[in-house]
Structure I
Amino acid sequence: MTNFNPLAKILDDNQLTGPNYVDWKRNLIIVLTADKIVYVLNAEPPELALTDATEEQRNAFDEWQEADEMAKCYILASMTNVLQKQCQGLVTTKDMMFHLKEMFGEQSRSARQTAMKKLMSTKMVEGTPVREHILKMISFINELDMLGVEMDAKTKVDAIL
């Protein structure tokens, strides 16, 4: 079983209430990454044959199931009671995240649009250090990454330049 993650305090201090979905999801990803179980947010469970599964297949399935249960606990513990009741019957972490995205996903779209606008409209101010401008642009790119925007390396470089 995974040990309690001290970073989980982030989720205690920033419970999902609805309007804070984007920030909550970013914090959840931090905690799940630290616990090395972030993969369950999007992954399907490994295939497990009911009768002739190998020990390796059973171990992979058990490991995934344990990680998924831990992630579900983090998610449920980090939201309001009303949201807990809406998510409690969902089977996997992926199901929970899909349900929450359906409920609050519009905020993600708005946040992506705002971050993309900042990235594309920011110009280097004359007299400021190049390093400062690049760090600002990288922070916009990181924000977009956290919001699920996929950009290849060339596009990122083009946006900075």
Structure II
Amino acid sequence: MNSLSGPLPSDFGAPYLTVLSLSSNYITGYVPRSICELQNLIFLDLSQNRFAGEFPRCSSMPNLAFLHLSNNSFSGSFPPLLQNCANLFSLDLAMNEFDGALPVWIGDLVNLRFLQLNHKMFYGHIPANITSLVLLQLFSLASNNISGSIPS
């Protein structure tokens, strides 16, 4: 295990970066808005750090296929940038402080195979179009405040 610590730099300066994996460190603070400029990013793993606050509100990251943010202290609503991530394959937001309802557009992420949303403060119901995720292999909503019926 590494022991990188402190905040991320405010400017990544690597516009062609496709993989950024900084998991299992002691990185603190907020994820800088400059992460939104990494338009070629395919794999982003910031899990198991000490990040806090909202994930930046990027307009899009069109190539993003893997987003792993688990085991941090991210807060706010479901990251809206994901609505435009048609290639998203794996999403892990577990063990954070995200809250709010699951977005109705989650069923539009038809390439999702892995969706981990456990141990958060999501509430409301499971959107009906979640059944559109026919390629899904792992789906975890454990330890949330979800109610209602499971869509069929």
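Read-outs throughout are calculated quantities, based only on the coordinates presented, and are distinct from any laboratory measurement. Since the model is a prediction, treat every value here as computed from it, not as a measurement. Cβ atoms are built from the backbone, for glycine too; each structure is taken alone.
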Check your understanding: To which of I, II does the computed value 15.7 (Kirkwood radius over Cα pairs in Å) belong?
Key -> II
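Given a value of 23 for relative contact order in percent (Cα under 8 Å, 6 or more apart), calculated from one of I, II, which structure does it belong to? Intermediate results must be reported in sequence, preceding the final value.
Details: I: 23; II: 15.
Going through each structure in turn, the value belongs to I.
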Practice item. For distance in nm of label points 7 Å out along Cα→Cβ at positions 47 and 79, find whichever of I, II sits highest and give me its label. Key: I
Revision key, fill the gap. Candidates I, II; helix-only ellipticity at 222 nm (-39500 (n - 2.57) for each DSSP H run of 4 or more, over all residues; to 500) computed = -21000; producing structure is I
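Given a value of -0.52, -0.70, -0.80 for log10 I(q)/I(0) by the Debye sum over Cα atoms at q = 0.14, 0.19, 0.22 Å⁻¹, for residues 15-62 alone, point me to the structure among I, II it was derived from. Don't skip to the end; give the middle numbers.
Details: I: -0.52, -0.70, -0.80; II: -0.34, -0.63, -0.83.
It must be structure I, since only it matches.
Here distance in nm of label points 7 Å out along Cα→Cβ at positions 55 and 127 has been calculated and equals 7.2, so which of I, II was it run on?
Values: I: 7.2; II: 1.4.
Here the read-out was taken from I.
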